[in-house]
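Undergrad: Pasting the structures in now, so scroll down.
Every number in this text was worked out from the coordinates using simple rules, so none of it is lab data. These figures come from a predicted structure and were not determined experimentally. Cβ atoms are built from the backbone, for glycine too; each structure is taken alone.
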Structure P
């Protein structure tokens, strides 16, 4: 009798939760009802960008889903994204901090995760002045050029040995050294290193755990337990980065005190800025900014480069067009320089098409409403998680002709760019929360792809038709298997 009473009570409780959920949804966008307690967890699966895109076809461009106790509004079309990121940018500018992120030391001072307050504005000012400004990028281009020369020397040696190269791993090392030279005026890895100085493991871990389903985010009562050990793994990787960047900063401060010559790199600029804006930009901000830049720039740039080379090896006619354009531009000296290739239309059409078809971040870093906000005819409460499915927009046949076909020509003769104004194509986001590293990533990827294509042919260890195009979802969308090829110098 007591067992029957408990069962009936539990069923009544589930119906109560279901009714409460319906009441909360009355002014929210439509969406699948889901199960009591679980919500729509079973509707999402291992590739949420794909499943959310399919659900949006039934429930509309703005829809509501519930992940455990968390209510989310999902935008899946350019108009829906524009409503959030442009028309209601300030109201939707908050951040959802996952349990994995709290494993990062001083995450509350990281520009990616803090609210859009005075502290955040000061950090963005530093980035806009010293990293993304065209004059600063131009000043430091020789450092990145030296990294490319080192990469080419490694590839020529690999060609002589008829050695198979892991293109993604090599691109990661190049992007890492380009970023370290831009930030610190030094290389931090060699191309022969198995683990690339520990960077690859640390970045891969963070990308994996930050994008992984975590039951502690769905049911916050479980956060103390960390049942999947996700926070623990994230903390270990972030601690590795923190110790490394603390060492770089400490060495630079000692160098500055000795009155020896300045390096003139980003770290020098950030330390100067910190001295002038100590209240809102301390050494903690400098460190978290360095960690964030290493993470964002290395993985997304190398990932885009690997996917670009995948498509070029699959489409030899496109490969030939890129090589012809680069050859015509650089002239007889055969030296690829950043200043020469930055405006090559076909090369950058290939890179844009790669970012469209193989978005590094398919679901933009989640936003959160800072106040109650009206989105179209719907009313979204404060502290609601907002998911922007950029992957869905970039493959929507209503906006793209033959969207699953790799076709760089679609970016020629128009103004569609990655700068956040064309909402069908927002690989770096849009609005005040747009990724600030886009201009540098544009240069880094362009340099790598141009160098790979101009200097070498590439021999695959398997038939072209067997190139694996599968991907793995995480914070970044990575290739399921590495792209392997042997470089063959052009004669």
Structure Q
């Protein structure tokens, strides 16, 4: 299947995004027809999103054209009568493309391949941090061990005095230099305070001599990117999240079944590209978060959440019941900027402005939790259409950028609301049936049925469904109910 073909011959154009099961199903349906197929990824070519929306009235994918003839979604394609489908195939094979054909990217395929190769070459570039070699030597110096403080044993730890002694005696530093290096190791998140004895405000200089430290990689947590030193100079958070999201999305797409209904997670975990992804995820350990803007925070944590869900599936398997799902979202985590963030922490702590999640008794972050500094000031309801929880009922997975985050989130909401498994308007019964997402997080959408329906109306793209909703609201006293949520796993194992 060609990525895109700029020629005068007939073609089927399919607008898709990487990792979209419905797109995969449409391509599998088209493949045996023997027609030239141009696959245009709207996530890679956002400049075409507006023209495609103008042509189709839709923001969902896939959108399919035979020459200039608009077919529509995967469902519309599959429901074509056989005789009509054969006429369309004959048209594409025999009739040339016309001036009103749907648009293709301007970039030629050879140029695209060169750009892709250049990006692949750049994405693993790593400038080694100046302290990485020192930490590697320190790990082999027999200083780290089990420290006893009264009745408490602190494994894989060392005291401030032990570190200073090693820096001065083994590395030949004077006391002032050793203290500066200790401060840098703490500041750059190579090490963390394991157990405080005496007063300490988190600064190396303020710690007493018997304050215990651990290397960050040895801190006892279950983060999927722990256990190794992040030796690169800290990468820009937005850049790193984009690389990670694109890498795991590509992996996901490669292991998505031809019918788009399942993912071979076992095969995905054995792919050498997953090892490269895991190595890059380690660099999240020391990424700088506190300087991020609202837009950077949104894009970074949405991308990381979506990547972490897939990583969690690879390590733990897909949750199949309520208890497993609770454990999955409260346990699967990354070490980011020196702190552990679970999926729940990211969604409810950071992106929902530290609000209680479903079945949570308290807010994710306490007032003294350092992660609270990263949380958005206000909840952003649109994040619910960007977070991919791994279930078939979730919005399609995409990659987000700080520069266009608000527009991208709005597009995700419009696409979500176009689907009848997210929003159904019954004008006869004056009833609106919505996804369970709107029930679980009703407070984010205003808290009342009236405010919720007005929010939905405001975020719909112009369509017959929007007109119907407007009519139901205008008639007064609309009934709101909720559709069943598809929690079934998309794993093939």
Structure R
């Protein structure tokens, strides 16, 4: 149906006009006919990748204690080996992000997602069959490689499929599935040994490869390759039979034609490229410098150092809180907006890390830490819960969501790879050196450093980060180029 006719029909049917200008926009008329059922199905298939990624991140927590006490000397991990077993994933992920950034613009989003799921399966298979420590390392590197790829391509795939009314919610599902994976492996670790955990972790990526065979490539990638007919077919699958997909197809095609078909280094001089790239990189730096990976990887150790007796229970509680509030963030993302949630999230982390630092400081000054702990244990627990709540509401899901929204199509693979490399590089630095930081700066000083970084992230959000809620990817791109309409 013609968009102008549809607009008139909506006005006549409603008997009123909610638009102050007296017209319902073409965008609203189009979206009123969209069906989201198959879009949700494609999203569900793709987020099996982040679920696998969560299994990888959480796997070291139950596996390391078991491997450290292994009766097989070939598999027994000493403290240094255990540290590498936990952190080597980040090196694989950094390499995976770089490799995927190149492949995603050549092979497309769908095929890249299927390819990067293979190392998940191979990596966990190597761990299952491990006969020595080096096989354990190899399996962790392979699963890290896949994690880096999934953390890049899944947000891109979802953002390029979704329309602006649900893009925030669907994009937030990436982080939701990551924390579900972490929580799932924590719980499964209570009942399974490390080999059976690896068997279970290999199931989601296997299902992803099978399900993605029936899902479409993203319309934006197809149009950037000049495949108009395939792009319209993909849009009909994603938007349902009643939407006038030709209108959306033309809008995306015009944007692709304006920016050209391929990326060149000289494009970095373009404000529409370097501005979002700087924002994307700094979002990843601030996310990791909040201390989240140190907190999650060493949650149990942190509570033990804080003399919290039920450290196992505390770690599970941290995972449950993160899952719940990441789900809340997904539900409110398209209503509250990205900037508001980032500011609220940042302030919660400023307060909680400062309070945790205060707790450690008071413990260090106490003449009898054990006695002092009895009256101050609530501060350690509440600080951790507030931190995880704050992170889950904003700085967990939003940097990945914004990364998938702000880059032009032709540089999306390269720019996303730079952001993923930054994220995982910072994750490695923080997690590998966290214990050294605690020794050098003291426990209190380390958490106060994280608090200062969280405060800087709030200032950065208020002054630099754009609001992308309710805007099409093409409108966001035009805003960076300085050609946005009113």
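Undergrad: Using the calculated result 2.7 for distance in nm of label points 7 Å out along Cα→Cβ at positions 291 and 427, pick out the matching structure from P, Q, R.
TA: The value was obtained from structure P.
Undergrad: Once FRET efficiency 1/(1 + (r/R0)^6) of positions 355 and 419 (r between Cβ atoms, R0 = 25 Å, to 0.05) is calculated for all of P, Q, R, which comes out largest?
TA: P
Undergrad: Assign the value 15.4, calculated as mean projected area of the Cα convex hull in nm², for residues 227-442 alone, to the correct structure from P, Q, R. Walk me through the intermediate numbers first.
TA: On the way: P: 17.9; Q: 13.4; R: 15.4.
It was calculated from structure R.
Undergrad: For helix-only ellipticity at 222 nm (-39500 (n - 2.57) for each DSSP H run of 4 or more, over all residues; to 500), the calculated result is -11500, so let me know which of P, Q, R that is.
TA: Q
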